[in-house]
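Visitor: Pasting the structures in now, so scroll down.
Any read-out appearing in this document is the output of simple, stated calculations on the displayed coordinates, not a laboratory observation. Note that the coordinates shown come from a computational prediction; the quantities given were computed from them, not determined experimentally. Cβ atoms are built from the backbone, for glycine too; each structure is taken alone.
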Structure P
Amino acid sequence: MAGRIAVVTGASGGIGRAIAVALSQRGARVCALGRNPIALAETVAAAQKHSQTTGFQVDLTVEGDLETPLRYLEGVGGLDILIHCAGVIHQDVMEHARIQDLDLQYSTNVRAPYLLTQCLLPLLISARGQIVFINSSVGLVAKRPEIAQYAATKHALKAIADSLREEVNPKGVRVLSAYLGRTATPMQEGISRSEGTTYRPETLLQPGDVASIVLQILLLPPSAEVTDISIRPMYKP
């Protein structure tokens, strides 16, 4: 990873932070994007112990917020790795679910990664780079109540990744979708709270586990591509 340039969204915490720090530990130059300025600063401080890291406070649903990191990447002259970790979730039965929540999840989970990828594709193609979409297990199977909105956006993200892979593989770009089960993140803590269940992070998949697996896939020789991987917690109540 030494000398490679990586963009990680959702880097304020959870999986995004774990991946950003793991990349920096291997010598990658990290561009960390996140909404929470305090949490993002903590990620940058942790990653900078190992390699150059720059943080940008952005709302990925606001196109104007992308201008500064895009100019930064043009200035450094390239991009090797793009990792999409940002996402939001709202759960409710369809009878009562708010359409505004669907709109927000679509804007964050589908439109934002599509637009950012589109903006950065010329750099990634030039570098014969790699793109990672951190997805969810409900992006494969949505047989759960109260999850229709979120699952719909994650199925859409799968479709984007699958079609994009066919477009860019001939140009030397690899595309990975990682479908995760419940992971010990602030998002999962909020889900547990909304469900009225006890949050037990020690029983869940750990962000560091995800980072380790993603990093190993990124380090594969260019003759191999992992297209899809499902990662679940070992403990299954």
Structure Q
Amino acid sequence: MKVISVIPARYASTRFPGKLMEILEGKTIILRTYEQAVASGLFDKVIVATDSKLIYDEMISNGGNVVMSKKEHECGSDRIAEAVEHINADVVVNVQGDEPFIDTESLKNLIAVFYEDLDNKIDLASLMTPLNDAESILDPSNVKVIVDRQNFALYFSRSPIPFNRDIEDSVNYFKHIGVYAFRKKALIDFSKQEVTPLEAAEKIECIRYLEHGKRIKMVETQVFNFGIDTPADLKKAKAFMKK
């Protein structure tokens, strides 16, 4: 099975424009993310797919594999689909450009589900990690996911799901980490479909897969991880790296 990684790297960002070119302990965020993916040793190839000449030049100057998107894209999956359309691959792993702390073990466990999926029931897989404090659970920048008994995703939301009606009952909350592994066909199918109503409402692209009947296997990880969505997140990342 051939497994590659593509890192979608859009320069514009509503909450933090140009964040991928911000410096994190001497290197740009996008370069750190790329190097982390390469260092995992899990991929036949790692590629950055971007719409930005700044990011393109940053990767070239540091010896990275990078492609410039030919089209405008609304989401990362569409950008990845364009990048891999003519590449021979069975599984494509999307590592978000603003997630520089993904660890090798989590990526390995994510890819492993496809080796175990002998009946091809899994269209894509993604990571989730427990949320334990009220502030994180209520924060709309943390996408929450609920799953069935086999850890297939039922729904993703920026709202705190599930709603805990009886406060005294224990409820588990999970944050969705924006790292995906796709069967290439599921990814290409996605890129040909229109934005769906729930996807548009939540601004969460993986909901489109659910609305079209795709099965998303969620893999739990206990590893500390966070994306850099705001300037405050960047400060947290810098503090984390100095520990």
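Visitor: Upon calculation of semi-axes √(5λ) of the Cα gyration tensor in Å, for residues 39-126 alone from the atomic coordinates, which of the structures P, Q produces 29, 17, 11?
Guide: On the way: P: 29, 17, 11; Q: 25, 16, 12.
Among P, Q, the structure yielding 29, 17, 11 for semi-axes √(5λ) of the Cα gyration tensor in Å, for residues 39-126 alone is P.
Visitor: I've got another one for you. For structures P, Q, calculate distance in nm of label points 7 Å out along Cα→Cβ at positions 87 and 183 and state which one comes out highest.
Guide: On the way: P: 0.7; Q: 2.0.
Sorting by distance in nm of label points 7 Å out along Cα→Cβ at positions 87 and 183 in descending order puts Q first.
Visitor: Also, I was wondering about something else. Which structure, out of P, Q, was relative contact order in percent (Cα under 8 Å, 6 or more apart) derived from, given a value of 19?
Guide: Values: P: 19; Q: 23.
The read-out was computed on structure P.
Visitor: Distance in nm of label points 7 Å out along Cα→Cβ at positions 31 and 167 was computed and gave 1.9; which structure, P, Q, did it come from?
Guide: Computed on structure P.
Visitor: Additional query: As an exercise: helix-only ellipticity at 222 nm (-39500 (n - 2.57) for each DSSP H run of 4 or more, over all residues; to 500), calculated from one structure in P, Q, equals -9000. Which structure is it?
Guide: Derived from Q, not from the others.
Visitor: From which structure (P, Q) was log10 I(q)/I(0) by the Debye sum over Cα atoms at q = 0.31, 0.32 Å⁻¹, for residues 175-214 alone calculated, if the value obtained is -1.20, -1.22?
Guide: Values: P: -1.08, -1.12; Q: -1.20, -1.22.
The structure behind it is Q.
Visitor: Given a value of 1.00 for FRET efficiency 1/(1 + (r/R0)^6) of positions 63 and 119 (r between Cβ atoms, R0 = 30 Å, to 0.05), point me to the structure among P, Q it was derived from.
Guide: Numbers: P: 1.00; Q: 0.15.
Attributed to the structure labelled P.
Visitor: Further question on the same structure: Quick check on the output: 2.0 is distance in nm of label points 7 Å out along Cα→Cβ at positions 7 and 191, derived from one of P, Q. Which one produced it?
Guide: Answer by label: Q.
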